[in-house]
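A.B. asks: For reference, the structures are reproduced in the following blocks.
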Structure 1
Amino acid sequence: MEKRIGTISIVIYDISVAQAVNQIISLYSQNVLARQGLPLRDKGLHIINLIIEASTDNINALTGRLGRLDNVEVKSIVSKVHITTPLSDEIEQR
């Protein structure tokens, strides 16, 4: 399976959807290498940045689910480098 390294930036405009955002991120936790959160309460914004290693299908699935939430904006950047994982990694993920 080919994976890619990328970043996903999430802007939350209403804190009431934060729990839903965290639940979705948790579903893809095996792909998250790093996570940084920045609450800008005085501006009414909450920002989460993720560094991920995943297949393009998983990246698209994650950003798609997050992007369908009200009051959430999502942008992703994916590296051009393809990382081939050993067959054992594929078996573990199933």
Structure 2
Amino acid sequence: MNNKEFISDLTSRTQYSNREVSSLVSATVSAIISELTEENTVSIQGFGTFEVKKKLERVLFNPITKQRMLVPPKMAVSFKPNTSLKDRVKQNTNEEEVE
């Protein structure tokens, strides 16, 4: 599902116009990005948690050139789904396997 399909689906589920839904989605994403850039955790009830984790520097070995390269530390966004979301996805997967 892309952004346009997502907004269209939300529009059909709510009483808001396409423009209003698009604005709400943009504001929500902007708020999440703003919190993550400040390295804060964002928890959405029934969905999951976004957090920024620091990846340590490490050494990689290129087997072709036999060179070692140092990868600098970096910050990465991780997502941990809520238990209820995991269960719903697992249940849906199990139903498809039975059919």
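Every number here is computed from the coordinates shown, using simple stated rules; none is lab data. Nothing here was measured: the structure is a model prediction, and the numbers come from that model. Cβ atoms are built from the backbone, for glycine too; each structure is taken alone.
A.B. asks: Figure out for me which of the structures 1, 2 the number -9000 belongs to, where helix-only ellipticity at 222 nm (-39500 (n - 2.57) for each DSSP H run of 4 or more, over all residues; to 500) was derived from the coordinates. Could the numbers behind the result be given before it?
C.D. replies: On the way: 1: -9000; 2: -15500.
Among 1, 2, the structure yielding -9000 for helix-only ellipticity at 222 nm (-39500 (n - 2.57) for each DSSP H run of 4 or more, over all residues; to 500) is 1.
A.B. asks: Tell me which of 1, 2 gives 47, 25, 19 when you compute Cα extents along the principal axes in Å.
C.D. replies: Details: 1: 47, 25, 19; 2: 60, 42, 25.
Comparing all candidates, it corresponds to 1.
A.B. asks: When distance in nm of label points 7 Å out along Cα→Cβ at positions 8 and 72 is compared over structures 1, 2, which one is greatest? Please report the intermediate quantities before stating the final value.
C.D. replies: On the way: 1: 0.8; 2: 4.3.
By distance in nm of label points 7 Å out along Cα→Cβ at positions 8 and 72, the leading structure of 1, 2 is 2.
A.B. asks: Taking relative contact order in percent (Cα under 8 Å, 6 or more apart) as the criterion, which structure among 1, 2 has the greatest value?
C.D. replies: On the way: 1: 47; 2: 19.
Greatest value across 1, 2: structure 1.
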